[in-house]
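Engineer: Next up: some structures, all given as structure tokens.
None of the figures in this text is laboratory data; all of them are computed from the coordinates on show. Bear in mind the structure is a predicted one, so any value in this text is a computation, not a measurement. Cβ atoms are built from the backbone, for glycine too; each structure is taken alone.
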Structure I
Amino acid sequence: MMTTLTSSPVHYPDSDGNPMADNTKQLHWIMLCKIGLDALYATQADVFIAGDLLWYPVEGQPKIRQAPDVMVVFGRPKADRGSYKQWEEAGVAPQIAFEILSPGNTLLEMARKFEFYEEYGIEEYYIYNPDTYDFSAWQRRDGKLRVAEFTSELTSPRMGIRFMVPDPPAPLEIYHPNGRRFVDGATLSQERDRLAAKLRELGIDPDTV
């Protein structure tokens, strides 16, 4: 009698058990980046943006994974996902990764993240520490992530957004290509309400614009 061996399906968890943020300051900056990027690419159906979503680059290897605080994927449709399984996404790797540091992050953890992002195709990698205001950036050149040299201002080659590092040290400023500053959800909602009110004053229904 012959016995047929069957392999169990590989499980890819949708959560690594860690919280999105360790404190309110870290969460604020994660959401600021996510909301700003959502607004930037709101009309582009083939740009997927996620926060704290597990990215699995290799089929059959569920332990090879990272969950960037924010990631941007050009060439993939906007849609709900439990995780980002690259082999189900036409092999397209995320191109942009943001990490917002908290006191709980260790040097070893961040070194492992850097190695992962370099190996699996991230083109631009940004790290910001909201406690110290330190901002660092890497961009892919010659197949490697290289330090992006700058003084007080850096523009993303892929996204066109501008990072401004104030002197003396103060919170990082991020600007859209059109010069508008990234704002949090509450501020964005207030701006939309003011615009809607102004349109109504002009006799224009904001829902038709």
Structure II
Amino acid sequence: MLDGGALVDKVVQRERGGFCFELNGAFAQLLTALGFRVRLLAGRVMGPEGRFGIPFDHLALRVETDGAAGEAEAWLVDVGFGRNSHYPLHLDGRDDQSDPEGVFRLVETEEGDLDVLKDGAVQYRLDQRPRELADFEGACWYHRTSPRSPFTQALLCSRLTEGGRVTISNRTLVTTDAGGRQEWMLSEEEVLPAYRKHFGVGLDRVPEVPRMPVTDTIMPT
């Protein structure tokens, strides 16, 4: 089950990461505690084959602030989608929004959904109706267990740095900054210190990806 308090405990107290349901779920708890008006939005991620993923594939946040004229301003806040915008995107804006990660644009579909584009390519499609955290439990279960989910196919840990990004993908350490991209293959003895140094994550063993055969998967109802 997805529980806001448990997500905060995992990220803050246990110093672990997570995927969108966990990171944005925990961030929603923080923003709400700080007095912001937060709504959970459901998205479907555009896959490499050019098709959207399953319903509730992604969790993003609508955050409302008080504007200069006293009117509410709505922002798309998303700390759980890989190489996404570094800063919130104006949710009601339809023009290009420049960001260190690229040029973003929100395009409304005929059905009233929002396509989130980065450098002209659709990243995911948002349903603008507010949701509850429990609504995402089925998709969370799918992405944690299905051999068809990208999250069960490889180990990935990534975060922004002041000058770029650092990532551990399986046993490869990747850093990107103004000087370019560098890669190192980590030895067995280097993996755990790398997680601690770059992410503050202390592990007692080197993580492995379980090998699961791809079979037809039935979602729980």
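Engineer: One of I, II was used to compute FRET efficiency 1/(1 + (r/R0)^6) of positions 43 and 107 (r between Cβ atoms, R0 = 35 Å, to 0.05), and the answer was 0.30. Which one was it?
Structural biologist: I
Engineer: Moving to a separate point now. One of I, II was used to compute FRET efficiency 1/(1 + (r/R0)^6) of positions 67 and 147 (r between Cβ atoms, R0 = 30 Å, to 0.05), and the answer was 0.05. Which one was it?
Structural biologist: II
Engineer: A follow-up question, please. Tell me which of I, II gives -1.01, -1.11, -1.32 when you compute log10 I(q)/I(0) by the Debye sum over Cα atoms at q = 0.19, 0.20, 0.22 Å⁻¹, for residues 27-122 alone. Let's see the in-between values first.
Structural biologist: Working: I: -0.93, -1.02, -1.21; II: -1.01, -1.11, -1.32.
Label of the source structure: II.
Engineer: semi-axes √(5λ) of the Cα gyration tensor in Å computed as 34, 24, 16: which structure among I, II?
Structural biologist: Answer by label: I.
Engineer: Consider the structures I, II: one of them gives 0.40 for FRET efficiency 1/(1 + (r/R0)^6) of positions 75 and 171 (r between Cβ atoms, R0 = 30 Å, to 0.05) as calculated from the coordinates. Say which.
Structural biologist: Of the structures listed, the value fits I.
Engineer: Now for a separate question. One of I, II was used to compute FRET efficiency 1/(1 + (r/R0)^6) of positions 59 and 179 (r between Cβ atoms, R0 = 35 Å, to 0.05), and the answer was 0.25. Which one was it?
Structural biologist: I
Engineer: Looking at structures I, II, which one was helix-only ellipticity at 222 nm (-39500 (n - 2.57) for each DSSP H run of 4 or more, over all residues; to 500) calculated from, given that it came out as -7500?
Structural biologist: On the way: I: -7500; II: -5500.
Matching structure: I.
Engineer: Given a value of 14.9, 38 for Rg and Dmax of the Cα atoms in Å, for residues 91-154 alone, point me to the structure among I, II it was derived from.
Structural biologist: On the way: I: 12.1, 37; II: 14.9, 38.
Checking each candidate, the match is II.
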